[in-house]
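In what follows, structures are represented as structure tokens.
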Structure P
Amino acid sequence: MDYQAVTESIRALCHGETDTVALMATVVCEIHHHHPLSDWTGFYRVTGPELLKIGPYQGGHGCLVIPFSRGVCGACARTGAVQNVPDVDAFPDHIACSSTTRSELVLPVRNGAGVLLGVLDLDSNTPAAFTRADEDWLVPLLAEVFRDAA
């Protein structure tokens, strides 16, 4: 995957935008169409205390609501740590939104003030699909894109 090309595209498309949902929709589209192993790519937005609800996504249907206390997305939101899960069946309390998902990468999304806006969730039907290089690319990109998000 050409991380630099996708980064440049996302920067150009998101330049000057501060609306969180618009940014999420654009980022998801670019990642989904360029990451060869992401079968479902989407955001879960913080909509209440300890609660995530589905945001913009690409792929089949996702879970509508995820509490911070459950699953990979909940663990990411709760701890603020990237969750790179090579085998979702081995993850305690994994929520199977799709029975075909084998691995998952979930990253926290914060604005420049440190407010948790949601999480970015990449699911793959391939075991161990996501790498440290994916994490190293997405963490700073998300911080840059959502810095001024409202």
Structure Q
Amino acid sequence: MRKILLVEDDLSLIEGLKFSLSKHGFDVTVSRTAKEAKACIDQNEYDLILLDLMLPDGSGFDVCRMVRQVSDIPIIFLTASDEEVNIVMGLDIGGDDYITKPFKLNELISRINAVLRRCDPANQQAAELKANGITVKLLEGRVIKNGIDLELGQFHNAP
């Protein structure tokens, strides 16, 4: 079961999201403040963080920066702030997606699944081809033959 940390202070939204995400197979932990979020992140491992921007004791930006210092866990901002400057900042400081409230629940679930697919180490392993002592690492753009990196040059079409 995938574990999600929901960092949100709106009680009505918390209950609805927790119920819906649980129905879709996620184990949801709730933090209502930046301080609680930090404690949860320090003590547990999560597959994804849903992060509100406005928290009673700080901003989601601060939480995102703190997480990025120690982890590459996927972060989706889920916030009422739809100003372009906030969207750009959220993505630039390490957010993987930015969804504005109000949102459609099915779209949120699809975006969560998409981010988890992109960050899944099993999918990254699938981007590796092996045959006859040759390994092609598609995501890295590398080719290895018998343990030795091959120099890849520019390829030109013959006239």
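Observations, loosely collected:
- Distance in nm of label points 7 Å out along Cα→Cβ at positions 63 and 79 - structure with the largest value, from P, Q: P
- Read-out relative contact order in percent (Cα under 8 Å, 6 or more apart), computed value 23, structure in P, Q: P
- If volume of the Cα convex hull per residue in Å³, for residues 31-94 alone is computed and equals 73, the structure in P, Q: Q
- Comparing distance in nm of label points 7 Å out along Cα→Cβ at positions 47 and 103 across structures P, Q, the highest value is found for P.
- Winner on distance in nm of label points 7 Å out along Cα→Cβ at positions 55 and 87 once structures P, Q are ranked, highest first: P
- A value of 57 for percent of Cα pairs over 17 Å apart, calculated from one of P, Q, originates in structure P.
Each reported figure results from applying straightforward, stated rules to the coordinates on display, with no laboratory input. None of the values given here were measured: they were computed from a predicted structure. Cβ atoms are built from the backbone, for glycine too; each structure is taken alone.
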